[in-house]
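Take a look at the structures listed below.
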Structure I
Amino acid sequence: MSTIAKNIAKIGERIREAAHACGRPAEAIGLLAVSKTKPSADIRAAHAAGVCDFGENYLQEALVKQAELADLSLIWHFIGPIQSNKCKTIAEHFAWVHSVDRLKIAERLSSLRPAQLPALNICLQVNVSGEASKSGCTPEELPQLAAAVSRLPGLKLRGLMAIPEPTEEHSAQHAAFARVRGLAEQLQAEQQIELDTLSMGMSHDLEAAIAEGATWVRIGTALFGARGYPASTSI
């Protein structure tokens with residue numbers, strides 16, 4: 001068994017244990033393998049171990065991998081910040097986008113999504129910790145953004161994504177993820193927007209995220225090892 005396969009098995013066990021601890025079915029939590037900066041060979045190894053969903057931050061890097069791995073049945077998720085001039089390519093080459101935080105970006109993705117493809121699955125990124133360095137709309141901006149995005153053709157608003165401020169304090173982890181869940185519940189109650197996705201939780205805090213309702217956990221380091229970033233990387 002490869003190192004990546006062993007790591008996937010360990011993460012799978014963590015997901016199952018976390019789900020059991022809070023009374024949720026493990027099948028309700030998807031594993032999104034964050035493969036940014038990792039070679040196609042690593043993605044092949046992860047796919048051989050049962051992973052189908054892969055998250056990429058850098059568009060040009062992702063396109064190279066998609067071409068190299070075209071023989072596999074993979075589902076590609078874009079999870080990085082989005083520049084307007086990249087929307088056409090993202091709309092054409094991904095099944096999910098987790099990082100929409102502005103209506104302008106959503107409108108461009110909508111207008112540029114090829115008609116022959118299924119609706120592009122969208123998560124709205126919310127900055128629940130108020131960090132200046134983080135992307136994401138504010139909780140106050142979210143209701144208006146969600147209402148507008150839910151009406152756009154070619155897109156399907158699935159839920160929310162968040163990257164809370166890193167902390168090892170479990171109560172703080174839970175509080176941040178609970179706030180994301182609460183925002184989603186508020187949208188559903190007040191605007192009747194049907195949401196089924198909470199993209200939250202990474203290698204260090206997936207247990208807290210699952211306890212608070214995560215349906216995707218985005219795992220990179222714990223699967224593929226530490227990342228080595230190139231000197232310059234194009235989004």
Structure II
Amino acid sequence: MCSNYDAVVSTERLRLYFGVDAPPAAKAQVWPLYEGCFIRRHPHKDVGDEAVPPREAMAGLFGLIPHWAGELTFGRRTYNARSETVAEKPSFRDAWRNGQHCIVPVERIYEPDWRSGSAMPTRIQRKDGKPMGIAGLWTSNRKATGDEVFSFTMLTVNADEHEVFKHFHKPQDEKRMVVILREDQYDEWLDAPAVRSMEFMRQFPAHMLMATADPERGKRSNR
């Protein structure tokens with residue numbers, strides 16, 4: 001499960017790899033309820049106006065806050081959504097059934113490696129230096145504050161046998177990993193109807209990822 005990551009904030013990299021401009025306010029280092037960047041289909045992409053981009057970068061809180069939630073703190077426990085239960089869980093099911101797909105642009109994610117007996121912060125990234133586009137869901141909420149608040153979550157799959165992600169979290173815990181999309185899946189994921197969502201819930205190849213211990217991570221956290 002991913003609760004901390006470094007977002008793609010470089011305007012050049014967002015344009016090159018995702019075809020969007022950076023939204024205001026999004027943070028570089030993101031924890032639950034921090035404001036991060038997510039990418040969705042522009043709501044007016046089908047009007048025929050060439051000035052409307054096909055993708056839109058938005059700032060939203062990391063941790064999905066469904067429309068019926070009365071407090072923003074709800075998002076502290078909804079930053080990841082299990083693909084096996086996302087269609088039934090009240091927190092996620094509306095966004096899933098409505099096909100509110102998004103992509104979370106990420107440079108690196110961080111997980112604890114417990115193989116030494118204590119948690120070692122470890123960063124996971126692509127070996128080729130490209131950012132990761134993580135499959136997510138987005139929604140908006142007006143009940144909590146009276147103003148529209150956007151939020152998002154990352155989708156996850158089992159990783160008990162994944163050669164990289166099987167090493168993270170405590171030995172007795174199920175191993176999980178976020179759903180990292182291939183670049184050629186970005187538009188397909190954003191356009192996919194709900195009935196096709198599960199087709200994208202797959203592991204990213206381990207040989208394309210690298211994991212590096214980063215013991216200073218917690219010490220320089222900006223939380």
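Suppose helix-only ellipticity at 222 nm (-39500 (n - 2.57) for each DSSP H run of 4 or more, over all residues; to 500) works out to -2000; of I, II, which structure was it derived from? Walk me through the numbers on the way to the answer.
Values: I: -12000; II: -2000.
The structure behind it is II.
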Legend entry - Structures I, II, by mean count of other Cβ atoms within 10 Å over residues 64-71: label with the highest value: II
Inset, instruction - Name the one structure among I, II that Kirkwood radius over Cα pairs in Å, for residues 120-207 alone of 13.4 was derived from. - result: I
Inset, instruction - Out of I, II, choose the structure whose coordinates give P(r) over Cα pairs in 10 Å bins from 0, in percent equal to 8, 34, 39, 16, 2, 0 when calculated. - result: II
Legend entry - Origin of the derived value 2.6 (distance in nm of label points 7 Å out along Cα→Cβ at positions 112 and 152; candidates I, II): II
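Coordinate-derived values only; no laboratory data. Everything numeric here is computed off the predicted structure, so don't read it as measured data. Cβ atoms are built from the backbone, for glycine too; each structure is taken alone.
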